[in-house]
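Visitor: Listed below are the structures to be examined.
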Structure I
Amino acid sequence: MSEALKEDLEKIPELQHRNFRNDEFWKKIPAWSNVSREEFGNHLWQLKHSIKKIEQVAKALGPLCTPELMSDLEAGQRRTPMNIRITPYIFSLIDWTNPWDDPIRKQFLPLGSQFLDDHPYYQADSLGEDTDSPVAMLTHRYPDKVLFLPTTICPVYCSYCTRSRIIGGSTESVDKETYGANQKKWDQAFEYILHNPLIEDVVISGGDSYMLTPKQLKYIGESLLKIPHIRRIRYATKGIAIFPQKITSDDDWFNALCEVHEFGKSFGKQVVIHTHFSSPKEITKWSQDAMDRLFSAGIIVRNQAVLQDGVNNSVETMVKLTRSLGFLNVQPYYVYMHDMVPGCEHFRTTLREGIEIEKAVRGTTAGFNTPTFVCDLPGGGGKRHVASYEYYDEENGISVWKAPYVKPGEVFTYFDPIHKLSPEAQKRWENEHTREAMIKEAIKKVTG
């Protein structure tokens with residue numbers, strides 16, 4: 001293809017999902033203006049220069065960090081349940097001429113001005129993961145699947161994290177009991193799985209499996225695959241989205257992953273990755289290079305996004321994200337309604353938004369590349385399709401759900417963010433007795 005034709009194709013609006021940023025965008029950050037492409041592409045350089053404190057933001061940005069921005073960032077750190085940890089790669093993709101509206105900044109660098117009061121029914125462990133934990137580091141909710149959390153460390157800390165109760169270290173607003181790698185506790189989890197033959201599927205998350213060493217990655221993967229009834233394991237990592245250089249330059253880690261993948265194939269078992277792109281602005285040529293390497297190794301990658309206000313809650317953004325992922329050979333799998341966890345009310349959308357955006361996305365590409373929009377029910381009901389509620393009081397933002405196979409006989413409630421309701425509904429929510437009556441009435445519509 002000629003360069004002229006290539007340039008013409010890049011201008012076609014319908015093909016914008018194929019055009020991935022490949023400029024030296026990091027050189028716009030004063031601290032990294034002289035960093036070469038080779039240096040920036042090195043996973044050790046990325047880790048060494050990750051931003052972990054507010055002062056480092058100001059140091060990296062220099063004159064780009066205004067006093068107003070710095071004050072807002074400091075106020076954000078006093079309220080957020082998550083510490084800062086952000087790779088130079090993702091930090092450099094933020095539009096620092098307008099950080100307040102940037103979808104990447106919103107996810108990783110909280111501002112004091114963005115926070116809203118938590119919903120009256122928020123929960124630190126909104127999904128009831130601790131309640132459904134039979135042994136340390138393991139959640140067993142679905143009969144044939146478990147969630148394994150071998151570490152609480154991540155390469156970045158997302159402001160909207162559903163596990164902010166344990167991830168990201170203690171902050172001014174939250175004290176946490178976090179943990180790192182502990183093989184003894186891992187073995188206890190494996191022993192539980194071994195003695196529960198219904199379990200076929202293990203999600204290895206955390207934290208983030210990106211932070212496991214090659215040796216740990218292999219130990220966990222091979223230990224699970226050796227259990228006769230395990231058929232599938234999934235390494236969950238946001239890393240491909242925020243730190244693709246690890247895939248492209250950390251050969252020891254990548255080779256360990258490939259060895260586990262081949263080990264699984266020798267047993268006729270699946271080893272896949274579940275990653276986490278939430279905005280098309282996170283996707284660059286670095287992402288494509290990482291996915292090309294994984295695809296060449298035969299490793300399937302699926303994506304799980306979270307619907308976030310001001311990040312991806314528009315049809316145009318979600319369609320572009322979906323198509324871009326498909327073009328990269330990442331299968332869009334889930335888009336989650338935001339969990340009702342502390343410090344995240346400004347991110348949450350209404351259930352109606354999720355339903356309408358999924359309607360619009362469906363049909364824009366092949367069905368197997370179309371994500372399912374789900375609500376992971378507070379209280380441990382599990383993932384339910386956004387339109388599968390039993391009752392939805394849209395005026396007051398109250399939805400009622402059942403999970404017949406997961407927890408038969410129980411009902412679950414999910415609530416829209418109050419600030420998105422009508423002024424009259426907001427006033428009703430101000431009164432504790434009124435809101436309790438509204439919820440009881442909604443549940444009665446379902447239970448009779």
Structure II
Amino acid sequence: MFKEKEISTWILNPKIKSTVYYPDNFLTIKELNNNLKNFLAIGKLRSYSDSIYSTVIKTTKYNYILDYNKEEGYIECTSGITLKEIIDFVIKDNYFLLITPGTKYITLGGAISNDVHGKNHHIHGSFNESIINLQVLLPNNEIVTINDKNNEIYRAIVGGIGLIGIILKSKIKLLKIPSPFILQRNTKTHTFYQLIDNIYKYNNCTYSVVWLDLFNFNGNKLNAILQTGEFINQNYTNINHILKRINKKITIPHFLRIENLIVKIFNYFYYLFTFEEKIVDFNTFFYPLDFIYNWNTLYKPTGFLQYQLIVNSEEALEKIIYTIYKSNIKPYLSILKLHKEGNNNFLSFPIKGFSLALDFKLQAGLYDLLDKLDNIVIKNNGRIYLAKDNRMDKDKFEKMYSKVNEFKKIRKELGANKKYISLQSIRLSL
């Protein structure tokens with residue numbers, strides 16, 4: 001089954017007309033892989049990049065749980081299952097994902113292809129660390145199962161943005177938790193250096209993330225909230241009741257728009273009325289934006305862009321922040337995280353240092369600002385996250401990702417360069 005329709009990723013830009021296939025079984029995927037040329041396998045289109053193409057295989061109907069072991073703490077699923085579906089299935093046994101990004105509405109295949117990370121990278125690393133094995137359909141229709149993370153195909157697949165093969169299934173480790181509730185502690189800071197000191201002070205907390213108010217930053221006073229969290233033993237009666245409550249979503253009317261004054265006021269009161277400590281469910285802690293089904297439409301009609309960078313020092317981070325301050329373009333949302341060393345995969349994003357994710361409304365002068373930030377990132381041995389990129393040029397990309405030639409070599413050897421393609425891969429000459 002296929003449809004001709006307009007598709008885009010979460011930032012709604014660009015939009016292209018595409019032939020979309022919806023396989024729900026392995027045989028159909030294998031047949032499509034054999035017969036189609038120049039296409040991309042996609043999931044829920046929740047990335048902020050331009051990883052789309054005029055022909056796509058959408059895997060969301062290929063969403064099955066194949067094996068679940070409560071004693072050993074793992075689950076095996078096909079690639080089209082969402083993280084939400086996995087969580088809803090395992091949370092009743094007090095299991096959770098070892099690694100999760102800021103939304104549960106992505107597929108397992110998408111999590112692997114973008115090697116996602118979350119609030120615990122400084123402790124547990126990226127999604128790569130939860131993978132026990134992968135089964136992949138290669139361009140020649142050969143199926144390989146990989147459990148060696150030093151395998152070159154594995155290193156290209158994980159973080160490889162869908163350009164090596166089609167992920168069929170994966171077995172992943174789960175995290176045993178005492179309950180679905182988290183003790184969240186909020187530490188407010190007023191200056192950049194106070195913030196950095198507290199990030200290092202609380203570096204032993206399992207979960208850690210910083211909300212920054214760069215919109216109201218005046219060059220001296222920088223309001224920020226360091227949020228740390230730990231799963232706790234909390235009595236509760238009915239997990240199905242909890243899931244029913246937290247899985248409810250609000251839909252924003254399409255006429256509502258986000259404006260500078262609204263953000264300025266919201267940030268002021270959010271900082272003012274955030275209290276020191278509270279107990280929250282996992283959904284509130286990890287996925288606050290998932291409560292709003294279509295929050296991305298707030299940026300219409302111009303749309304928005306998320307820019308996520310990582311740099312290797314607090315000095316580089318400070319320069320990034322002051323470059324934004326000196327411009328007249330401010331991010332509506334700014335999220336900061338500390339990272340440990342990255343893995344050995346060719347295109348995985350995290351390195352040791354600080355990542356900063358910035359949501360900008362599309363406007364005149366934005367790309368000029370981002371070009372300046374790119375240059376700071378490159379000078380400080382950093383990189384831009386490919387899952388959040390739809391504008392970087394080939395030269396900057398190759399300066400940021402030192403293993404790109406190894407990735408291209410595997411892609412060519414497998415014939416994937418003549419099979420899997422996206423707007424992003426064309427732009428970056430992958």
Structure III
Amino acid sequence: MNKTQKFYHSVALNAEKCRGCTNCIKRCPTEAIRVRNGKAHIRAERCIDCGECIKICPHHAKRAIHRHFEDLEGLYEYLVALPAPSLYGQFNNLHNIDFVLNGLLHFGFDDVFEVTRGADMITQYTKILLAEGKLKKPVISSACPAVVRLIRARFPELCQHVLPVAAPYIVAAKLARKAAIAKTGLPAEKIGIILIAPCPAKITDVRMPVGVKTSGIDAVLAIDDIYKGLLNEMNKLEEKDLQPLSQATATGTSWCISGGEARALKQDKYLICNGVENVIEALEETEDGKLDDLDFIELKACTEGCVGGVLTAESPFVTQSRVYRLLKNLPPANDIPKEALPLDILDWTEALEYAPIFQLDGDLTTAVQKMRRLEEIVKTLPGLDCGSCGAPNCRALAEDIVRGESSEHACFFILKNKINRMYQEIAISEHPQEEKPHEK
């Protein structure tokens with residue numbers, strides 16, 4: 001990997017709150033975190049912004065960087081809210097999505113455009129692509145940016161299995177800008193497309209999208225950040241006064257819960273999996289060829305899908321049940337012929353390529369030499385994977401030693417044995433005639 005490459009990440013560390021407890025290093029799926037000198041450090045080239053460290057940190061030392069609504073004042077003449085469907089499940093007893101959309105207008109937005117509309121198009125397009133038989137099966141959904149980045153980092157052979165189609169919020173953003181230009185006559189740069197998102201991975205994908213050059217989104221607000229203010233505006237509304245704004249279907253709305261995307265495709269052979277640890281297991285089995293009989297695999301890094309994102313306001317299990325109730329009153333998406341789909345927006349313009357974040361050196365010969373040394377070091381370590389050294393496991397410590405970022409004395413057990421040997425040597429030198437102390 002190019003050492004000069006710059007990374008944007010929405011997950012950041014508050015060093016003042018960090019206690020160096022090592023909870024985060026165990027949870028990170030790409031071993032991106034180390035604890036050094038009593039503080040956690042995040043390796044930019046390895047982080048996929050899944051938010052697992054935010055969930056697990058008991059001291060709230062990890063946070064997601066996002067914009068606040070007041071930050072947008074004066075930046076744009078026309079603000080379009082792009083609500084993710086997971087937003088709808090945050091509100092108790094919601095029976096009409098127009099309460100949310102009208103609430104967003106009262107909150108301060110000039111217009112709304114639902115992410116579900118992008119999901120509807122992708123569902124239809126994926127059906128067409130699967131029917132054409134040109135995709136490499138099993139096809140892996142590209143909807144979750146954390147999963148796509150995980151595949152790119154840890155499962156390079158699976159890159160060609162990832163659906164080469166933009167995420168719903170990116171499709172919706174580009175359609176929203178076109179609609180706003182047509183409606184207002186304003187130039188594109190005076191229109192702000194603002195995503196309301198449930199997770200940090202989407203914030204990062206907006207700034208550094210995978211598969212496309214630009215996301216079409218100008219800023220991202222967190223669901224939990226606007227939740228209370230939006231709820232206050234919604235409580236002021238009467239149903240008789242609502243503008244009929246929502247075009248949400250059961251198809252597009254169901255994407256926010258685990259299994260919604262796969263079931264909408266109406267395929268017989270598919271796999272649904274959520275939670276980053278479960279996702280890794282599913283990817284390992286896919287890589288081993290154990291799932292070759294499947295047509296489609298839907299993977300979501302967050303528990304129960306997007307409703308489990310760390311930037312949501314409610315429990316994923318409560319939110320999921322609310323979404324299911326909403327779906328009962330929503331129509332299914334209409335079929336759209338391929339020629340009517342905006343393929344220039346839907347298709348990826350860049351292939352998914354392996355990101356060698358675990359590569360020990362850019363030079364192959366040197367990398368092989370370092371790998372041999374790493375294997376030798378691993379044999380000298382206790383293999384307990386306790387994390388007391390600040391690395392998630394013994395192999396990761398060996399890697400750090402090879403990289404010159406740590407030493408074997410970072411291992412508590414090696415250091416303890418060395419101190420015991422030094423003590424014995426001192427005791428023998430001071431009392432050479434006495435019996436050698438027994439080791440405990």
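Visitor: Please state which of the structures I, II, III yields 24.0 when mean count of other Cβ atoms within 10 Å over residues 109-116 is computed from it.
Guide: Value 24.0 for mean count of other Cβ atoms within 10 Å over residues 109-116 corresponds to III out of I, II, III.
Visitor: To continue, here is another question. Which of the displayed structures (I, II, III) returns the greatest value of mean count of other Cβ atoms within 10 Å over residues 61-68 on calculation?
Guide: Structure III comes out on top.
Visitor: Comparing distance in nm of label points 7 Å out along Cα→Cβ at positions 93 and 301 across I, II, III, which structure shows the greatest value?
Guide: II
Only the coordinates and a few stated rules stand behind these numbers; no lab work does. What you see is a predicted model; the values in this text were computed from it and never measured. Cβ atoms are built from the backbone, for glycine too; each structure is taken alone.
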